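Only the coordinates and a few stated rules stand behind these numbers; no lab work does. Small disclaimer: the values here were computed from a predicted structure and weren't measured. Cβ atoms are built from the backbone, for glycine too; each structure is taken alone.
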Structure 1
Amino acid sequence: MRFFNFRAATVPLAACLLALAAFAQTGGKNGRGFDKARMDETGAACNDFYQYANGNWLKTTEIPGAYPTWGSFVMLAENNRKTLREILDESAKKTGARPGSVEQKVGDFYATCMDETARESLGAKPLTPYLARIDKVSDARGLQSLITEFHKAGMPALFGFGALPDLKNSTMVIGFAGQGGLSLPSKEYYEKTDEKSVKTRADFAQHVSNMFQLLGDTPEQAAKNAQTVMAVETRLAASSRGPVELRDLTKQYHIMGPADLARLTPNFSWGDYFAGLGLSKDLRINVAHPEFFQAADKMLVEVPVADWKTYLRWNLVHAAADALSSKFETENFNFFGKTLSGRKEQHPRWRRCTSSADANLGEALGQVYVARAFTPESKARMQTMITNLLAAFRERVERADWMGDETRRAALAKLGTFKQKIGYPDKWIDYTRLDVKRDSYAANIIRSSEFAQARNLAKIGKPVDLTEWGMTPPTVNAYYHPLYNEIAFPAGILQPPFFNPEADDAINYGSIGAVIGHEVTHGFDDSGARFDMQGNMKNWWTEADLKNFQTRGECVVNQFSAFQVEPGLNVQGKLVSGESIADLGGLSVAYEAFQKSLQGKPRPANIDGFTPEQRFFLGWAQVWASKDTPEFARLVTQSDPHPLGRFRVNGPLSNMPQFAAAFRCKAGDQMVRPEKERCQVW
């Protein structure tokens, strides 16, 4: 069951390297770290560097049917999954593992997921208790009680609630409530009137109808129920914030106590809700999106209870689909995999089960993973690179001529307090209270969801635990967390092509070095710059310096807004500004750190005719190579703060004189922006 992801539905806090897809490729041949055979040297590096670095690969590569995108991140993620599969297969076969051990839990979880016979025999039976509970609801009070029960179990219902650090007192954890209740990626999917959007909504309504039929509804009743779901979600979407608005954290901080909450939602009792979750009835929380709750509160009395029951039936089966029999799993894939992402086929079951084990028991599985895949030597080398990148960023801040001394001191103080996480946690999640059995996969998913939700809610009112990680060790990604003022690099990304012991420094600085620089820069992008050295949302800028900073950021916004994904669809510059500022800053600081690493040493030799500087930029360009289905490209563009790979290459490099010098580009070339149009933030 894909139960509720609280973070995704409320405040997007951690700034990551990538989203939606986490895939990678091999690190090139002969230890070079880049693959010349991938390149299209008939084109000009100075006109379209992405095509130049990856053209032959783009021409000959087909997207495998199970994927919406294929390229730079695919091989690494798949190699990680193969390692996880080996661990899980071994654990599943050892039926005599000590009860309660990590091996027993991950083995039993995986075994039930792989047991297709049992899943087919159960069908939708795991939902029976929840469907019966929905059926008993007869009034608004019962509806609120059911929403509370769903939330306590970690299931989606109307809005999101969970524990997060206080944006203005980052040492303490408080309750956060935010918008939710939508099945499609963002509010725009309910409101846009272009032909593709209208077709997507029609396909979604048909999918909802199909799912109701699988629950036993007649085709006529299922179609009617689907329209009810569409009506409820469309109305919720009207009062929801879009992806661009959700990036502005300063407008998502509204601390409210009992009296404030009662005025906000007179028809919804927060005291009863908190008590049902096992929390104090007098809790003070942050309501991230008050306008959403005002609208939802009116809906609680204006929308018939029968319609809410239909909506909650949909929420339940939608969340549970991948834990049920193949009919539900396939129907779910047909819309969310095929229609929304352009995938042609499902991943094999072992892969789906491996991903599920990582999602539900990530730090139990991760303990075994890091023992096999991450060495102390890799951690030490990564630490050295981080130190070098932080030093290079410090120098850039020190000489920034657009910033005054007061702001500069604050920026350097913040940089000096950056915390670092490399590879895996020092303290693992304790899964003792999670009961994993070989009874059924759905039962294990339900218990895992309840465990995760109870663990999350128990944090409210307590000090922040800075040892916790936001990603599991095998994850091919990295992040900066503004409330912790920390950068984190899971073991999963610290392998080729990002971190390649056999590649020369030019490649490693252009890949993992730029990744480090990217995450460091997130602390000073248009969102991270709103948080101080303690991780509190606080302005530490002088008025003049903030204006200069925002003007520089607008340059990036305007550049990316001009990139066309397809006719009629451009990149949303305001949506991708944080990631794009981080890419530009990350590359700039990584290049500078690389140049410093060469000082006092013999100059590295050319490889295949490419200078060290050229290899640096090839390292960046080849890790971002990707082929995307049109559906996936549209999905990313409309809802993801990360731009597509080709824009992540050509966008920042076209602003860098270092790139132009490396490839001897001239004024007028497409990869060389006129000086007055060039962006530089950090």
Structure 2
Amino acid sequence: MNKLAKILSLVLALTMLCSVSLGETAQLAADAQTEVDVEAYEAASTEVYNAVLGGFFEEYLAAKEAEDVSERYALMALAEAKLLGAAVMIPLESRGGSYAVTRIAPRSSNSTLWGNDSDRVHQLIIVKDGILKTEEVEELRSIWNEVHGTGEYDAKAKAYLTEKGYELTDVYNYAYTSDPNTWDVLATSKQADSRAIVNTYDGLYEYDEENVQQPALATGYTVSDDGLTYTFTIREGAVWVDSQGRKVADVKADDWVAGMQHMMDAAEGLEYLVGPEGCNIAGAEAYMNGETTDFSTVGVKALDDHTLEYTLAAPSFFFTTMLGYGVFAPLSRDYYTSQGGQFGTEYNPEAETYVYGKDPDHIAYNGPYLVTNSTKENTIVFKANENYWNKDHINIHTVNWYYDDGTDQLKAYNDFKAGNLSSCILTSSRLEQAKKDGIFDESSYVTSTDATSFMGFFNVNRTAFSNFNDPTKVISPQTVEDAARTKQAMSNIHFRRSLLMSLDRGAYEAQTVGEDLKYASLINSYTPGNFVSLVDDVTVAINGTETTFKAGTYYGEIMQAQLDADGVSAKVWDENTQQSSGFDGWYNPENAKAELAVAVSELAEEGLVIDAEHPIYIDVPTFTGSEIYNNREEALKQSVAAASDGLIVINKVDCATQGEWYYAGYYFNLGYEGNFDLCDLSGWGPDYGDPQSYLDTMLPDYAGYMVKALGIF
């Protein structure tokens, strides 16, 4: 089913929902949910995209045409500067940068900045009793720094902990906040799904705990001289089993052919990674666009049971870095079809006979774990797979996930103290309790940050005013007139910049991690500034001026140069720390007021009056059941009110449950379903080692996964 067909089916489903008569605001919500004209919506999406992101798109297309990797990185940095300057999103935080306490040896899992391998847990080293002391965590980090890349860290970390008197355990206990919506890793791009599923299968290659890519179900590969053909040798003797551990098939090269076709058929957000916007597998675009239904024309083929071949339409700078991501997961064709699965035009996940991936009892496993129990909003249990090809080389044999609904901020901490969790982030309330208990001074440490970029997205084309799955939930308090005014204001770049610069992100972050670390995980760009650096000297034009950047120059420095040239008063790169994170480079009340003054003047010429009696209302879905999330949005509300002198008013729209909150700003699949003006629920982690992994998410015409968060496509 293609993307447009999905839209049409959703529209038909939405028109069947009953509307409620609860006044003007409720009617606004009901009308928005039931009156979606696809052609008008797509035309509006295109118009809005061109207006707000046309400059970024033009620069980005030029970057992707570069034939030299350094020129490519430089031009991508210029394009991202245009994206940031367009002020369609607020950079918020990366994952990490928090106080924590743990029983897990640091760096005993993969910490590569892209893909899914960092969610694999089989190599974790965990102590059975006690809590690691601060100096022990730091010593283990030092050991990793000394030996990473040698394959020695696992043994050295175990020896160190044993010498310290610790006994190791093979059980990992983890607190989770969202159940997987599917167990089909090829039909999802949500981390809440893939974080669990990645532990049930192996791919071709896998990054280990020292961040070295190792053979998994492939034992090696060759690359043709023209860089277009990759030929993998598939490991012999590996098998697929069901959730009971019973063999259902041998692992063979065709599993990757079946997996790739199923992923393209499902079209749930991964498919762009193998098209022209990604690694550009030959024939993939034509198949996904419906120009051909013959999958044999796509460049993934099983030459025999143990030889797999990928053919690209053009050389890719990053193809092998993608192998650790779900898009390249295998699929047992025979097992899939036995669960009602079909391929090509016959693919229909809504069929009554289709049960594949509906729960963990309806997938096949070839990885280190089987799911032996999955109870919604309660517990997920993973047990070691006795038929796993590498079963003798895993450290963890039982993984217990325990659900935490977020309403009790001390629950995870108390569970950790009791030995029921392997680690615990010390949020502000937990931090105070840890200090009282004497645990903080002895055992706390600051977690490393990663390359995940959580953003606050501005809905520049809002259509929904209640939740798409249930229009009686999270209803906007705005009137029809309010909504029209907000939409018009959001179309103005200076208004968006003012809103962006009004948020005291330090105060916002402090609600989670406390004052001491409020800047530790703050980010200032979408792609981390130190994600890549130039290999060679490069000269590029910045607003018509030829500018040379030396080899070794980081991506962030080039972004900063373009923002400075564009007159955007923001700091996204720190020359001293060589980082784009750890400081607040956007919050500036003075600049926010100046930008707002320009916006008020320009909008007045369009007939929109903004003054104390006629402010602009911005809806922010708020999980009020959580003290932390409620306080974060309160900090946002207060800082915006102060910086705008009350001309911008944040509506904290009550989400009584975590589920309501997620459906307002995370679970939606299409732009017109986003129920917010500003939402801080989404982010992006890179799928592979190239800035394109971030920037492709902002492409138009349904190609960009995150552009839906702007209310378009």
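Here Cα extents along the principal axes in Å was derived from just one of the structures 1, 2, and that gives 77, 57, 52; the source is 1. Among candidates 1, 2, the computation of volume of the Cα convex hull per residue in Å³, for residues 41-336 alone that gave 216 used structure 1.
For structures 1, 2, which has the highest computed value of distance in nm of label points 7 Å out along Cα→Cβ at positions 209 and 633? Numbers along the way, then the final one.
Values: 1: 3.1; 2: 4.0.
Comparing 1, 2 by distance in nm of label points 7 Å out along Cα→Cβ at positions 209 and 633, the maximum is at 2.
Can you tell which of 1, 2 yields 4.6 when distance in nm of label points 7 Å out along Cα→Cβ at positions 65 and 553 is derived from it? The correct label is 1.
With helix-only ellipticity at 222 nm (-39500 (n - 2.57) for each DSSP H run of 4 or more, over all residues; to 500) derived from the coordinates and found to be -10000, which of 1, 2 does the value describe?
On the way: 1: -16000; 2: -10000.
Only structure 2 yields this read-out.
Calculated for structures 1, 2, distance in nm of label points 7 Å out along Cα→Cβ at positions 89 and 513 is largest in 1. If Cα Rg over 2.2 N^0.38 Å, for residues 81-232 alone is calculated from each of 1, 2, which structure is the one that comes out at 1.40? Working through the options, I get structure 1.
Taking FRET efficiency 1/(1 + (r/R0)^6) of positions 369 and 465 (r between Cβ atoms, R0 = 35 Å, to 0.05) as the criterion, the highest value among 1, 2 goes to 1.
Where is relative contact order in percent (Cα under 8 Å, 6 or more apart) largest, in which of 1, 2? Before the final figure, lay out each step's value.
Numbers: 1: 23; 2: 19.
Comparing 1, 2, the top value of relative contact order in percent (Cα under 8 Å, 6 or more apart) belongs to 1.
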